[in-house]
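Structures follow.
Laboratory data are not the source of any read-out in this text; all were calculated from the coordinates shown. As the structure is a prediction and not an experimental result, all values here were calculated from the model. Cβ atoms are built from the backbone, for glycine too; each structure is taken alone.
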Structure 1
Amino acid sequence: MDIFLLMGQSNMAGRGLLEDVEPIRDERIRVFTDGRWTLAEEPLHHDRPTAGIGLAMSFARSLLTTDPGRDIGLVPRAVGSTPLRQWMPGADLYEGARNAARATARDGAVKAVLWHQGEHDSKTDADAASYLRRFSVMVATLREQLDTPSLPVIVGELGSYLSERPDFEHHRTVNAELRKAPDAITRCAFVSAEGLTDKGDSLHFDARSLRIFGERYADAYLRLQGNP
């Protein structure tokens with residue numbers, strides 16, 4: 001099984017409305033929850049009652065179009081409203097994600113980390129300006145502890161609609177940091193959110209945009225793998 005670790009905050013967990021898009025169901029896509037694999041159905045995350053459509057299912061579907069014979073395992077660990085400091089080594093969310101990845105080792109290989117986070121760190125200049133430095137430490141430690149020195153990491157851009165929210169005034173700085181991640185971290189790709197829209201709250205991508213975002217993540221992953 002090709003296993004993908006889903007990390008970050010609410011836009012990785014997914015807040016798209018279930019009724020806005022057709023469901024994706026495929027027996028080749030599984031989700032790891034409560035220590036076992038089951039057929040993947042959205043919402044994959046249950047961090048909040050508002051959890052819904054995310055980007056991971058369209059990511060998985062896109063990979064299956066390039067290699068129909070593969071089996072894909074998704075490990076949902078994202079939690080809404082969480083700052084990067086909770087994802088740093090030693091913090092609760094980092095430890096939970098790392099332990100979940102280790103628990104899947106008997107079933108396949110972790111092929112990549114899918115990361116979307118940064119809205120929370122857009123609230124202060126200090127958090128925004130130090131984002132890449134801190135994120136790089138997290139990635140390096142995770143790779144070392146999982147014994148996967150070349151583990152691909154895919155990071156996604158924050159939505160431009162955050163400009164309508166004064167509480168996230170430093171989101172452009174975070175996006176600049178994310179955009180530089182492939183230069184600072186080996187085997188890392190940045191995914192643009194250009195043209196994607198929010199669900200009306202100027203915070204969360206809508207369901208249709210998340211379907212597109214997932215496909216972009218898949219394209220980025222395949223490029224890292226050397227595929228066209």
Structure 2
Amino acid sequence: MDAIDVDLTSPDPNAEVRYTLDGTEPGPTSARYTGPIRVTQPVKLRARTFRDGYGSPTALSLDLSQGAKGYPNLAATGTPSASSVYPERDPQGNDIYAPARAFDGITYSWVGWAPAVGDRRPWLQVDLGAPARIRYIELYTRAYLDDPAARRNFEIRASNDPTFATFVVLAAQGSTSLPHEAVFEAEVTNAGTYRYIRAAKTADESFFVTELRVLGQR
């Protein structure tokens with residue numbers, strides 16, 4: 001790839017910007033941004049602002065890698081739905097944990113989609129609008145709050161039936177919990193085309209999705 005310079009700025013002049021080039025979440029000890037970053041090879045750049053040791057609730061995510069992850073996030077323009085929603089609202093009356101929260105582009109936050117208490121096999125779904133070849137899946141877990149049960153026992157399912165009476169499993173996380181603040185990533189080898197993608201629990205326990213990204217091509 002040709003060399004490019006990536007310039008980062010922060011709306012808070014008193015905050016510092018830290019970044020990584022391997023796709024991991026930036027922390028307070030990550031490289032500190034001091035000037036344009038010269039990129040000469042495929043990288044996955046993520047950046048976050050920090051002030052007094054605390055990171056911002058979201059991070060810039062710029063995928064400059066090649067291959068499967070070079071495809072667009074089809075879920076960003078899809079129509080979300082879910083089995084239920086945790087009933088908490090902000091002062092404006094908006095659902096804090098609505099399905100749309102998991103498709104707003106914010107990958108590092110304590111806010112996302114959460115099901116109602118008592119929803120034993122919760123699921124989060126996105127209608128891509130038309131069948132597409134799915135190339136890569138990313139599921140971002142909840143930041144800050146450590147809930148191991150929410151990071152295990154789920155499947156990423158695909159179907160052309162919105163009720164998922166029939167479906168295929170594109171990827172899955174078993175009974176071992178992902179690490180805290182981890183990202184579930186899976187390259188999809190299934191060559192079919194699917195309109196509906198669902199992240200579904202396979203055990204009776206909690207679930208939380210900060211962001212669900214579905215990369216592919218129409």
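Here are the numbers for this structure:
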item: Comparison of 1, 2 by mean count of other Cβ atoms within 10 Å over residues 50-57 - largest value held by; result: 1
item: At a computed 3.3 (distance in nm of label points 7 Å out along Cα→Cβ at positions 34 and 106), which of 1, 2; result: 2
item: Relative contact order in percent (Cα under 8 Å, 6 or more apart) - structure with the largest value, from 1, 2; result: 1
item: Highest-scoring label, criterion being FRET efficiency 1/(1 + (r/R0)^6) of positions 26 and 154 (r between Cβ atoms, R0 = 25 Å, to 0.05), among 1, 2; result: 1
item: With helix-only ellipticity at 222 nm (-39500 (n - 2.57) for each DSSP H run of 4 or more, over all residues; to 500) derived as -10000, matching label from 1, 2; result: 1
item: If P(r) over Cα pairs in 10 Å bins from 0, in percent, for residues 42-129 alone is computed and equals 14, 40, 34, 11, 1, the structure in 1, 2; result: 1
item: Which entry (1, 2) yields the derived value 25.4 for mean count of other Cβ atoms within 10 Å over residues 10-17; result: 1
item: For 24, 21, 16 (semi-axes √(5λ) of the Cα gyration tensor in Å, calculated) the corresponding structure among 1, 2; result: 1
